[in-house]
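A short reminder: the numbers here are calculations on the coordinates, not readings from a lab. Bear in mind the structure is a predicted one, so any value in this text is a computation, not a measurement. Cβ atoms are built from the backbone, for glycine too; each structure is taken alone.
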Structure I
């Protein structure tokens, strides 16, 4: 069916409006990070200005620990993403290929727990974490992020594994492949787009997570969102230039990560629309 020029124009306008709505706050933050402090909140806003790196210099002068917290965030987020994707892929296969009362109950339990506010789960865990001497470690955040996000990853992976024909696994079994060989050589290569989509969602959620990091870390494993919150609550006043510079640097890993996985991510997000 041929679409009219008006219909195509409306679609383009709708897409442009969504793009502007999504990108404008990001562009505003990035632009402000390169503005002189006196121009950041100028009225009317100054669209033409001489870019400066002074805000970034000031950021590392006033908050030298920011680079360490950024590294902590990257290490914790990558570790949690890898662990969660692996666990979600295996769990997704079980929920896709197996049936039983226990599995149904566990699926309901996963969804139920995910609906609770994180603070409800966080406070009872605090004495347990202290007892295990995991407080203020990278490991505790990796475990917590993985445990919290594995339910989302599992359902994403189940949806993709459901689309893999069982006959492929049966053929591999007839050829003498073990279950692990079947998963590694047959199933997982076919659901790479799903693993990528799950990884992107988990990476973004873990990278921006605040509550667990706030409760369970103090110094060694402090993450970037915590240091930015300290900048906003500084008793000496908020240096907005440094805040916007920090926010821009925190955005970079997400942009790089999504850009590297863009091809697989698009395939993953559109796979459901192409399956009959």
Structure II
């Protein structure tokens, strides 16, 4: 029951955050990029609906934080989807075929692990310039490696099961066995791992934005807001603490959601 309760609570909090991020900026009287030089670094106030105060340009921080939540979640979810598709296909094929092909495919994964991620991102930025879609590629290109290893390990045990052997004896092709018989039996562990991958992708995006390699103005993300708030921490602490608190809440919810799903998955298999 504790797992189910954790799933319900954290899932509800994440849905509430997503709803506020979608509808909050529309309901606010302050624009996303509207500059108000008379209210520069105004502290949070309910009277004029500046719930998070303003930044160094007089822009409403609540609206910008909610827009940052949109961008951060979008980057994390799309990057996780990219890693899911590549990782499941790569790991399932390597685990099912086995032999020399499996060894070669996993050595390629080990080689990619050895590459410094930040160097890879800087290289992409230098070649293709700072493209917003490039963030999806950069994060997804590194996250699928873990997914491939986990899926390969599960596939190694599934390929000896009776239903796979029966499909093989009836002449079903390798690709059909992988995607019609093995992949559906990986759904549980894959869902659990994706919920734990999303926080990792959020942290990577926030780190890149903090370094100035991620989302660029006029767009914003939670990492960009935290980076801007660090410089104003002494004079306007809310510009750092409030976006950082939203970021921490999202990360905590995804981690608890992943733990709850993992407990539920383990309990089901132990029965």
If you rank structures I, II by distance in nm of label points 7 Å out along Cα→Cβ at positions 65 and 153, the highest one is II
Among the shown structures I, II, from which was the value 25 of relative contact order in percent (Cα under 8 Å, 6 or more apart) calculated? II
semi-axes √(5λ) of the Cα gyration tensor in Å was computed and gave 39, 29, 16; which structure, I, II, did it come from? I
Winner on mean count of other Cβ atoms within 10 Å over residues 17-24 once structures I, II are ranked, highest first: II
